[in-house]
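Student: These notes open a run of structures that come right after.
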Structure I
């Protein structure tokens with residue numbers, strides 16, 4: 001159990017650093033989330049700590065598998081991102097229902113674009 005916990009911390013740290021870079025540079029990222037078969041393409045807009053205290057990103061899902069009917073704005077916990085790749089593709093500035101001034105689901109915002 002201890003090894004799994006340590007892996008989760010390491011995985012979260014890599015995901016956070018790559019996401020910060022993607023948010024600053026407005027890049028789309030490709031993620032594998034919670035053991036998905038296939039990758040999701042998402043546009044990350046912020047990283048923060050949720051009300052429940054988890055590090056997470058708010059992102060617009062462009063494509064890929066999902067367990068919900070919501071194919072738009074989602075919260076992805078960094079600890080559940082299995083892999084992350086920053087692409088050269090730029091995010092769209094025209095996504096509906098995005099608030100660049102905060103997010104009610106986050107107690108703390110670390111970075112936001």
Structure II
């Protein structure tokens with residue numbers, strides 16, 4: 001792994017609960033501008049209210065969703081490529097149907113077979 005920092009969901013959740021009003025979780029998650037705004041407006045208690053809802057969001061977020069949002073460097077790059085290939089295949093199948101090369105029944109059968117194979 002290079003110099004990228006891996007963020008931990010538990011750490012972010014604890015920071016949002018105990019230091020959210022001051023934006024500690026925002027700084028930890030790499031959202032520096034938001035963290036500065038939390039610090040500037042901490043006297044209004046609005047950042048504390050927002051941090052509570054962010055705490056709820058973080059605690060209910062799955063590890064996979066957390067990693068996709070805050071640790072995208074951990075996600076293998078071939079996931080995006082394979083998704084692109086699947087979309088391309090479906091588009092090509094639709095073009096065959098639109099060009100009257102295959103019938104509606106054939107299109108639906110091939111589409112269903114392809115989707116079931118996923």
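Since every read-out is calculated from the coordinates, none of them should be taken as a lab result. Everything quoted here is computed from the prediction, not taken from an experiment. Cβ atoms are built from the backbone, for glycine too; each structure is taken alone.
Student: Using helix-only ellipticity at 222 nm (-39500 (n - 2.57) for each DSSP H run of 4 or more, over all residues; to 500) as the calculated read-out, with -22000 as its value, let me know the right label among I, II.
Tutor: For helix-only ellipticity at 222 nm (-39500 (n - 2.57) for each DSSP H run of 4 or more, over all residues; to 500), the value -22000 is produced by structure II.
Student: Of the structures I, II, report the one carrying the highest value of distance in nm of label points 7 Å out along Cα→Cβ at positions 88 and 104.
Tutor: Biggest value here belongs to I.
Student: Using relative contact order in percent (Cα under 8 Å, 6 or more apart) for the comparison, can you identify which of I, II gives the largest number?
Tutor: On the way: I: 32; II: 19.
Sorting by relative contact order in percent (Cα under 8 Å, 6 or more apart) in descending order puts I first.
Student: Given 22.3, 67 as the derived value for Rg and Dmax of the Cα atoms in Å, which of the supplied structures I, II does it correspond to?
Tutor: Working: I: 13.3, 43; II: 22.3, 67.
Going through each structure in turn, the value belongs to II.
Student: Ok, one more. With distance in nm of label points 7 Å out along Cα→Cβ at positions 40 and 64 computed per structure, which member of I, II shows the largest figure?
Tutor: II
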